[in-house]
Structure 1
Amino acid sequence: MTSLPTGHAGAALAAQRAVLVIGAGTMGSAIAQVAATAGHRVYLRDTSDAALDRGRAQIAQDLERRVQRQRLDSAQRDAILERVTPAPAGSAVHGVGLVIEVIVEQLEAKAAVLRAVEQEVGPDAIIATNTSSLSVTAIAGRLARPDRVVGMHFFNPATVMPLVEVIAGASTAPEVVQSTYATARAWGKVAVTCRSTPGFIVNRVARPFYAEALRLLQDQATTPATLDAVMRDSGGFRMGPCELMDLIGHDVNFAVTRSVYEAFFHEPRFRPSPLQQELVAAGWLGRKSGRGFFDYGEAAAPPAVSDVGARAQRPRKVRVEGALGPARSLVDLLRTCGEVELELVDGPGLLRVDGHVVALCDGRSATARAQALGEPVLLFDLALDFSRCPRVALAACAQASPEHVDKAIGLFTLLGKKVSLLDDAPGMVVTRTVAMLVNEAAEALQHGIASAQDIDAAMQHGVNYPLGPLAWGAALGFDHVLSVLRHLGAACGEDRYRPSLCLQRQGACTLPGGMAP
């Protein structure tokens, strides 16, 4: 089994050593620009002279934009561009200390290119692949010196996105990992280290962000526009999953999900969605095709988001029965509001709004919660920060009266929130997504893929999550996350909601803040 180095004491690549970037496409050219900006001579290689011309032109255009925005001066622009040397296939390169391969995502093609370059660089040169989905161990195993092969996964656009995943194959020497990590840091990147495993950190841990959205849409619990609004406004995510899949491209997102699913031998957590398969089959790939979940045509109307604030009935009295857990900040909001009578008593952790039960989602549907409680229940979804979030999502059991629903809407409207009403699906939207993100991060930690700190850093800096999933789990309370997962598993009857051993076993691992699950 691969073991990660215990520290990051390796030295960064010396500025006088050259970098050879193989592949002059969008990503390769951007990586070349990053290395040249850090002061290295960069050889940019491609089999096509036209690709080399386009790659260098892309670098020149980006540098010029930075000059226009006063992030560089013209002398710096010229110096960076001067350090990028086009190197057609077969041309000589000198003093190379790091090779970064950025070609088509095919294992044999990458291995063939790296076998050839292995013969022309010195024995101390590090050979890195920018693969986003292939096994670094498998690529390295096809070379004569697998110990000097490492993954160096940049995120698009590489000149902007801060994260670099440094991936150790089974044979990668610890000092190679350490030096690559230090080099990424010296280039101004947030570097994390992990073992070679399907999806590495980000593409593995992020799967539930898409999968739970697709499942909710397949179950017709809400619309893409409302789902996205809830994830942004309540969950604190920069983009909702539907608009993000449209941006990435459904063909690309579906292919990554299939790759991870197959690499994990059909693990249920990664099962692809028939709904997304249909979008790909229809050619509705997202922004690049003009249509995905949303229509991007010039005449398209903005997608409608559910907002039921007009139904609000002003509540007179709110009784808080027991601790509200992750929703405890609602008590402070109610105190500062001053427009309702507030009573605090012991109890099971719920609100009574003019006598009607309103409770935080715990993974069960409102109908299941009502059956357990013996009276109608209306649920509200999790929020990153109830004191600041602009929207709250609600779901009502079948037995809830119109007055019950409208009183709950009135409560959150009074607290300054927009309100979206969802169908009664287990776990609602934010609750189930965050629980599954925490679970996948805990599973990666359980398997020794990366440290807790690197997992959280990767998800914050690679896909802009508002919190790292393990830190989020600690803030919610891991007992709450476990409860959500178990309720989801019972409701859906699927192994995909199986809690990680890392969450189940008290003291099995250490999580951020010294907390154990």
Structure 2
Amino acid sequence: MTVEPFRNQPVETFATEEARREMREALKRVRSEFGRHYPLYLGGEWVDTKDQIASRNPSAPSQVVGTVAKAGKAEAEAALEAAWKAFKTWKDWPQEDRSRLLLKAAALMKRRRRELEATLVYEIGKSWVEASAEVAEAIDFLEYYARQALKYKYPSVEVVPYPGEDNESFYIPLGAGVVIAPWNFPIAIFTGMMAGPVVVGNTVVAKPAEDTVVIAAKVFEILHEAGFPPGVVNLLPGEGKEVGAYLVEHPRTRFVNFTGSLEVGLWIQEAVSRLAPGQRWIKRVFLELGGKDAIIVDETADLEAATEGILVSAYGFQGQKCSAASRLILTEKAYEPVLERVLRRAERLVVGPAEENPDLGPVASKAQEEKVLSYIEVGKGEGRLVLGGRRLEGEGYFIAPTLFAEVPPEARIAQEEIFGPVLSVIRVKDFGEALEVANGTVYGLTGGVYSRKREHLERARREFHVGNLYLNRKITGALVGVQPFGGFNLSGTDTKAGGPDYLLHFLQMKSVAERF
């Protein structure tokens, strides 16, 4: 199989009138589909149920973007059965053939790119550029994993020769597993979490987040059109406490691939450690659980570049990224000039309905709005509120960009993941203390340093304990294949999605020796 070298998809910035026209037309088409119903996808068939999940536009919650059939335990059982049935033959497909299916899905996703971007704008409140970046990332996952999987085709492991014997080692897939995806990157992470296991011969039951079921259904339309055999991929929208928990604890679940909250991730880790009746393996679990990410700026930094990176990292997609900057750590001499610049720029940020392409759209849901506002109230007693701190007018879940100064490192708003447009500014005496504060949480996902001092950059390279460290640039927007993504400590199991080792998590090595 001959394929071109992997290249990341370009992100549309909508700088041209043609691109803006395309997006406006796509938004109009998607809006005309509001209220459409999408079934489950089980064993290659579209299956409806009596119960439904309604997906609402967070910019205008009275608008139903679409409804999706809601699965229960019976559908979960059927999905696992279909996945194991498909695994019997899918595991033996030539690797080139499985990779071709991912490449076909990527091509279809490219053709529907504007539609998918517009769906993200309406269903989860992404700006146009954020939506474009996410769809590009979903395509990248398909393209990258399709190529990476070719490294593991049989025979694939070099072993030391031994006289009188034929020895070989090779990788085989695990079986049928469960993918539980988050709402904040509902096409990119959702697609990548499925594509990795599937391309190397596993089958999956995928449960999308309840807030983003429409974009998940559109991904499955693409997978269906691409020609995936029945049962290889199965779509199972439902409540996490019912369907998700049932699948995690099921004795026939071989692995669990989860991205979401620390609380749920720790429950999954505990649940999979218990041997269920009839279970014949130790389940593998892969967790990506968020962060409390910090940017350090010292007195030698390019303050204009730092300000730009801080704003994008803290307030892009309303701060609803596990990689988002929620702490800004400033050395004594950098504190006042950086705070002044960030405050001046943040005051100009525009908040509004996502379809109007403002700087910030709505937070994801009523529950998310309530959580963020509750943390803002906590912050008013812990730091000095210098910007925002309130809900804005309008039907949507709009929260003003919020900035707290003089926040103690041990404050709750400096320790707990808020997942909203809230930035805590912490003053430290020098770079050494900045690193201590940056490392002083239970998380270790992303971090950044702005400095012109080589000694500081190299010290951060060694001592800033995060899975993804960015020097003199924003701390969000990891590119597939370029910056493998995953974190340390309670940020998860560091599977490094979009990296050269990711697929190995879903394979096991078998050694065979024959004596002649």
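Values in this text are rule-based calculations from the coordinates and carry no lab data. Treat the numbers as computed from the prediction; the structure is a model and nothing was measured. Cβ atoms are built from the backbone, for glycine too; each structure is taken alone.
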Using the calculated result 27 for percent of Cα pairs over 38 Å apart, pick out the matching structure from 1, 2. 2
Please compute percent of Cα pairs over 30 Å apart, for residues 67-330 alone for structures 1, 2 and give me the label with the greatest value. 1
Compute relative contact order in percent (Cα under 8 Å, 6 or more apart) for each of 1, 2 and report the one that scores greatest. 2
To test your reading of the models, identify which of 1, 2 gives 22.9 for mean count of other Cβ atoms within 10 Å over residues 451-458 when calculated. 1
